[in-house]
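What follows draws every value from the coordinates through simple rules; no lab data is involved. None of the values given here were measured: they were computed from a predicted structure.
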Structure P
Amino acid sequence: MAQLAPFYRQVQAHYDLSDDFYALFLDPSMTYSCAYFERPGLNLEEAQLAKIDLALGKLGLEPGMTLLDVGCGWGSTMIRAVLTYGVRVIGLTLSRNQFEHVRTQLRDLGISEAEVRLQGWEEFDGTADRIVSIGAFEHFRKQRYPEFFTRCHRMLPPGGRMLLHTIIGHTLADLRAADIPVTREDALFHIFVKREIFPGGQLPQPNTVPHEAEAVGFRTTRIQSLRPHYARTLDLWAAALEAHHPEAVHLTSEEVYQRYLKYLTGCAHYFRAGHLDVMQFTLQK
């Protein structure tokens, strides 16, 4: 079979905008996914760490294991896994900015047990004891799901686990069945996100991950929704971006600032309204 080419251009169109721009609204760990407000009083940085611990805690990690982080972002999960669980980590990203950032961070922290690769899962030919993927599945495309799960299943040992964290979409029929109204404005926002924020992105439906994973031999052992947590995360990101309006415009433009503010505030609304969800799927070989 011909080698599948990762979607470098589409991913870099979003994530390589400017690290300094993202730093204006993300927490200091640069974690760009749903936080987990595990208990009252957590700030965004603490809630992001709680989310990472929630994900890693489901994997049964033991010192010396190799963890593959598919879509490692700016590296916060990789670093936490090495320092807390004593595992070796391989992180994959399609973003050149993220790759350079993580490589620099690992060097500055003196972490030799982790490596980051500018590489897609389509190009990875190694093995791993555990797999984590947080907020990357939305970029994979539906036609590639069977191949992704086949490869993940193949690279894991018997009893190996994968934690997949992804935003979830719903069909029009499912939204109507749940008495969630859908308007023309909702459809236009959906088009805006696909065209101007995440080109080529596709959201799975709630049953997509279990269906595709179980078709190749995984068992789904747990599904956890974090929907209200993402609405709150997005609120905090939007407020931080608004508070840094002049810096955001200086780094990018007024147009980019307005586009991101529309995206962050709009998505917060759609998570609250039930149009969107975010789920962690624990899968076992």
Structure Q
Amino acid sequence: MTSKLTKLFVVAALMLAFALPGLANASGSDAWPKTLKLGFIPTEGAADSAKRAKPIAQQLEKDLGVKVEVFTASDYNGIITAMANKHIDLAYYGPKSYVEASEKANAEAVVLELNKQGQPGYTGIIITRKDSGITAMDQAKGKSFAFTDPNSTSGYLVPNVMFARDMKIDPNTYFKEVRFSGSHGASILAVKNGSVQVAATNNIDLDRMIEKGAVSLTDFNIIKRSDLIPGAPIAVRKDLPESLKVAIAGSLLKINDNHESLQTLQNGGYRHTADSNYDIVRYLKRLKKQLAQKK
């Protein structure tokens, strides 16, 4: 049933978008830009993120008839800032960075990422090196720890809530050192290479690193798992023409039928979403703030 509804949405979206063939060249507020700029948060580093963005750019160019340029940044905030300044038109965000972008950059989620099992979400994990002897959080005390980025959901927000709410610990005093790695890929490699002993990441990005041969599942202990986190969204600027936003969503959903694109993206495709699906992330942000005030 879900597959049929998705296909119906794609057809309806594209029919609406192309009902007026000259729309892309129209004048006024309904005019489509000649070039769309697609931002990608650096979950694996800028180069790998740009590679993973290509199938999205190619699908949009094919369906919309406009050029698509990929934009990456050194950190998550760079993508938020780029959208706030209208340097990009749409972006792949994590849930927390999307919530920040919805507040600061006029971002509007249109589709969310599915995992390879077709679920609309993923789980945060805390990992250690297999031979470290650290198989539980109480053994991680006094070790070095890596968050990903202050705007990461699984790499910062979720583990902070888990520490404060579930474990009643302050990472800044519990660990001997706390750092930001900059990307999930960097955190995973840091644990494997021994430059950091414990790190927060997520199951999807760990799977991506395994698939490209950078690491193996047997390299790690997973010592904590979070509840399901809403899938990462692709969001557009709210001030884009409504016809263009609908066409973008419809085009992205067509990726679900392209096996080669899904292999590059290393996900299970996309499904339609709405801003309200990320209210749980807003709740976690408030909870993190409240727990911090109780220290």
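Values as computed for the structure displayed
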item: Entry that produces -0.75, -1.00, -1.13 once log10 I(q)/I(0) by the Debye sum over Cα atoms at q = 0.20, 0.28, 0.31 Å⁻¹, for residues 110-149 alone is calculated, selected from P, Q; result: Q
item: Structure responsible for -11500, with helix-only ellipticity at 222 nm (-39500 (n - 2.57) for each DSSP H run of 4 or more, over all residues; to 500) calculated and labels P, Q on offer; result: Q
item: Among P, Q, structure where relative contact order in percent (Cα under 8 Å, 6 or more apart) as derived comes to 29; result: Q
item: Rg and Dmax of the Cα atoms in Å from the coordinates reads 18.2, 53; which among P, Q; result: P
